[in-house]
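Each in structure tokens, the structures are laid out below.
Nothing in this text is a laboratory measurement; each read-out follows from the coordinates by a stated rule. Since the structure is predicted, the reported quantities are computational estimates derived from the model, not experimental observations. Cβ atoms are built from the backbone, for glycine too; each structure is taken alone.
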Structure P
Amino acid sequence: MSEASVWDGLTFPPKDETPEDDYRAPPHNIEAEQAVLGAILMRNEAIENVAQFLLADHFYDPLHGRIYDACRVVINSGRMASPVSLKNFFENDEAMTALGGPVYLARLAASASSLMSAEEYGRTIFDLSVRRGLIGIAIDLQERAYDAPIDKTPVEMAEEAENAIGDLITKGSVVETISTIGQAAFRAVDMAAEAYRTGKPVGLSTGLASVDEIMGPLTPGAVIVIGGATSMGKTALADQICSWNAGQGKVVVEFSLEMMAVELATRQLAALARIPAWRVEAGKFTDLEFDAISRARDELANRPLYIEDKRGLNVGQMRSRARLIKRRHGLDLVMIDHLQFVRADDPRAAPHNRLEQITSDIKAMAGDLGVPVILVSHLSRETQKRDGNRPQLSDLHGSSAIEKDADVVAFVHRPEYYLERNRPEENTPEWLEWLPQIQKWKGLAEVIVGKRRKGAGAGSRKLNFNAQFTEFSEITTEPAPTAQEIENQEALAL
């Protein structure tokens with residue numbers, strides 16, 4: 001017997017004495033597969049009990065999978081699937097020949113189970129297939145962890161494994177998404193009753209009643225695009241909607257691919273404390289204002305708002321992170337800022353094809369997670385060339401791809417921004433023409449809905465815009481007092 005090797009205080013067994021792992025067959029149940037196939041061959045209607053969730057790939061024995069597929073083809077064509085009608089499908093099938101030829105089909109029919117048992121056995125086949133898939137993912141992850149590619153981080157490998165697990169569980173499981181019109185009608189009436197009881201449609205609010213009127217509720221599975229030119233406040237509006245919903249106890253995830261999490265936190269602190277963000281960042285505040293900042297911090301600490309500010313994420317990585325939050329805490333809303341910074345799965349593809357794939361994946365992610373997704377998007381420079389600079393659908397980068405997958409497209413527009421940058425010399429004819437326009441739009445913004453898949457068509461609403469706090473509010477709402485104004489009021493009260 002060779003001696004064990006010792007290195008750095010760790011003892012390893014001799015290499016020639018390391019036991020080989022005993023072979024373990026993957027989880028399977030041949031009898032269950034035979035019973036399901038026999039039931040279908042004896043009574044074709046049995047396939048209706050399993051076809052909603054069971055695929056040929058779920059069978060452990062490939063021959064059984066081929067027989068199942070042949071049954072589906074024959075039955076879907078309006079013919080009867082039986083040992084006789086399936087005989088021609090397997091005349092040259094080597095696996096069938098090894099089992100005695102087409103007579104195996106007759107033996108399957110003889111082992112038929114009842115219709116009810118067929119579904120039960122079908123569930124067993126599906127569950128065992130998922131278990132085999134999990135084993136395969138675990139083995140693949142282990143091999144890659146031992147010999148990781150240079151361009152793959154451990155986090156990326158874990159995210160890919162998590163996505164593979166999610167896809168494995170949902171593969172073929174269409175039973176949860178297919179419903180009769182009657183079942184859908186019951187759900188529709190339940191939603192209508194809830195809307196009647198609360199006085200508002202089912203879905204999340206933006207926190208701005210006038211915007212809700214033109215955009216409608218943020219419903220599960222919907223993609224809401226908020227577009228705007230530079231400095232219009234599109235990110236500010238999207239972040240405000242997320243913050244407001246988090247303040248209502250909704251679980252929100254923001255993928256901030258442009259701004260750092262601390263920047264978003266500073267903006268929200270400033271809005272809550274009523275202190276301009278630049279003063280918060282520069283430390284230019286009074287003791288009383290610092291107390292207001294501390295109170296705002298404590299309020300934000302209690303909000304279920306999660307921010308991921310890693311650059312260069314693709315949709316799969318975002319979906320994986322959102323799934324993790326949903327499993328641990330639940331999930332009500334996702335925001336992505338912004339579309340043009342989302343990494344494509346295939347960077348070599350043409351720009352239009354990349355964008356089309358990204359928006360399609362985001363739409364699928366919204367449906368998979370069952371939550372609305374707010375997608376912030378830049379506009380092209382065409383708005384700067386147009387009189388009035390008013391945005392329209394064609395201004396979206398890759399407008400056809402975005403419009404196809406979006407349920408709502410809204411634009412943030414601030415004429416004041418453009419007017420200030422084209423300020424003419426005072427007391428000139430141009431200035432006299434410019435003056436009423438700047439007075440009309442001073443401190444205002446406009447939200448324009450260019451597309452709404454459900455409900456009314458396009459429309460717009462004006463809002464107050466407080467540049468100090470990058471905050472939108474209803475025009476009828478009095479602006480909230482600043483921390484300094486609160487301090488002055490308290491001093492007067494004393």
Structure Q
Amino acid sequence: MVIQPVILSGGSGSRLWPLSREHYPKQLIALCDENSLLQNTVTRLVGLDNEKTATGDSVTSSLPLIIANEEHRFLVAEQMRQINAEFEKILLEPFGRNTAPALTLAALAVNKKNDDPILLVLPADHVIQNIEEFQKSIVRGAELANDGAIVTFGIVPDGPETGYGYIKKGNDLKYGNIIAQFVEKPDPETAKNYVDSGEYLWNSGMFMMRASVWLDAIARYQPEISQQSKLSIENGSDDVDFYRVDKVAFKACPSDSIDYAVMEKLIDQSGSDNSIQGVVIPLDANWSDVGTWSSLWSVSEKDQKGNKIKGDVYTYNTRNCLVMSEYRLVATAGIDDLIVVETADAIMVAHKDHSQDVKKLVESLKADGRTQHESHRCVSRPWGYYESIDDGDRFQVKRITVNPGSSLSLQMHHHRAEHWIVVKGTAKVTRNGEEVLLAENESTYIPLGVSHRLENPGVIPLELIEVQSGSYLGEDDIVRYDDVYGRAAVLETNTKENS
């Protein structure tokens with residue numbers, strides 16, 4: 001029995017701002033331990049090959065297929081490299097179209113092999129602490145999916161949570177229940193009634209089904225998603241570890257979730273000749289979708305006063321709080337039930353009961369034209385990273401770190417000049433075709449309009465200070481001539497990538 005993991009890594013996690021940003025979302029952040037949520041999603045699959053079904057059939061787990069936003073492609077690949085994790089491919093979405101199109105792309109991609117594997121669909125931003133129970137539930141789900149069902153996993157609730165959707169259990173099956181009803185996020189009183197009844201489970205957003213079963217279902221219930229996804233895959237192209245779907249076709253694809261597009265259509269169709277059975281398996285594995293700061297506090301280890309502390313934090317008379325510091329000392333006194341999160345460019349304070357409202361703060365930032373919802377002050381790139389240090393009228397200062405053996409693109413700027421001062425390591429600088437090596441404390445000047453490239457030929461990270469000056473210092477003033485990472489075509493201006 002072959003299981004093909006499909007990891008959905010396209011979310012933005014705006015409720016976990018200011019740590020989670022559009023260009024560095026929550027699944028890429030280490031929130032609970034030293035690994036990111038994405039890395040933990042991959043590593044919790046290790047050992048699945050050792051499981052067997054109740055009938056003694058062996059389970060084989062293929063390398064995971066990861067679905068990611070195109071802007072996150074190098075971050076995802078680097079995180080897999082950090083944990084030495086092999087993967088089938090990183091399938092790139094040029095636009096966010098929700099989970100139903102993402103799963104359809106995955107099913108089409110793996111079905112090219114004609115072996116019709118069982119897809120195990122996992123969001124990349126969940127916390128699951130009981131790995132043994134999780135894997136046992138996966139094997140149970142595989143048996144049902146192998147017989148043609150579309151399986152989802154319902155979390156056994158430990159309280160009347162209003163931040164999750166609910167699934168009502170229907171008739172009993174060997175490992176689970178027929179799905180009787182999907183319910184939107186309830187009010188507190190309704191949530192309490194659901195939990196007290198014992199008939200409802202939290203909707204986890206994890207699924208299992210054969211690739212062919214999903215493709216049949218999406219073609220039946222959402223033919224436009226089916227058609228545009230097929231065109232997106234057929235007209236796409238391989239790019240080393242990545243597969244780029246066709247942008248024109250995918251832009252025309254409707255946006256919808258797996259639940260709305262298919263799962264809700266499976267209820268009350270048992271009498272149909274072509275019915276697909278929708279099944280929910282209860283899962284009790286210390287799960288959380290870490291959708292809000294309060295949910296992160298709930299699953300975190302805490303001190304004797306109920307506080308989750310991370311970073312340079314001092315507390316006095318502080319109880320049941322989550323306090324996180326990235327850059328500066330954060331000190332609290334006489335507070336209860338608060339969330340305090342500090343980053344280089346933003347500090348967020350919220351009551352735990354209102355952690356859902358953080359998303360509204362992010363919406364306000366967008367509406368006001370701010371940029372703090374998009375990127376951190378420190379921005380990752382495939383060659384390393386840069387950090388904005390200072391800026392003002394007609395100037396900007398950055399600290400740039402280039403990994404050993406890496407290089408920036410050969411590029412030119414229309415509106416700015418740059419000074420580079422090497423702080424650590426050795427820099428190889430190409431300027432209008434001429435190459436020069438710079439050691440520590442040496443510098444160079446790049447006039448506007450001059451083609452240039454920065455490389456690190458050494459074995460230690462290259463660190464330098466870049467001072468930009470000019471009439472326009474926007475990130476979109478880049479014309480690329482050549483790039484080893486394939487980020488832009490010749491002479492195209494790229495408004496999303498810097499350097």
Quiz item: Can you tell which of P, Q yields 26, 38, 28, 8 when P(r) over Cα pairs in 10 Å bins from 0, in percent, for residues 319-358 alone is derived from it?
Solution: P
Quiz prompt | Identity of the structure behind -15500 (criterion: helix-only ellipticity at 222 nm (-39500 (n - 2.57) for each DSSP H run of 4 or more, over all residues; to 500), calculated), options P, Q | solution = P
Quiz prompt | Identity of the structure behind 6.6 (criterion: distance in nm of label points 7 Å out along Cα→Cβ at positions 95 and 471, calculated), options P, Q | solution = P
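When distance in nm of label points 7 Å out along Cα→Cβ at positions 135 and 399 is compared over structures P, Q, which one is greatest?
Values: P: 5.5; Q: 4.1.
When distance in nm of label points 7 Å out along Cα→Cβ at positions 135 and 399 is computed for each of P, Q, structure P gives the biggest number.
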Practice problem: Figure out for me which of the structures P, Q the number 43, 29, 20 belongs to, where semi-axes √(5λ) of the Cα gyration tensor in Å was derived from the coordinates. | Solution: Q
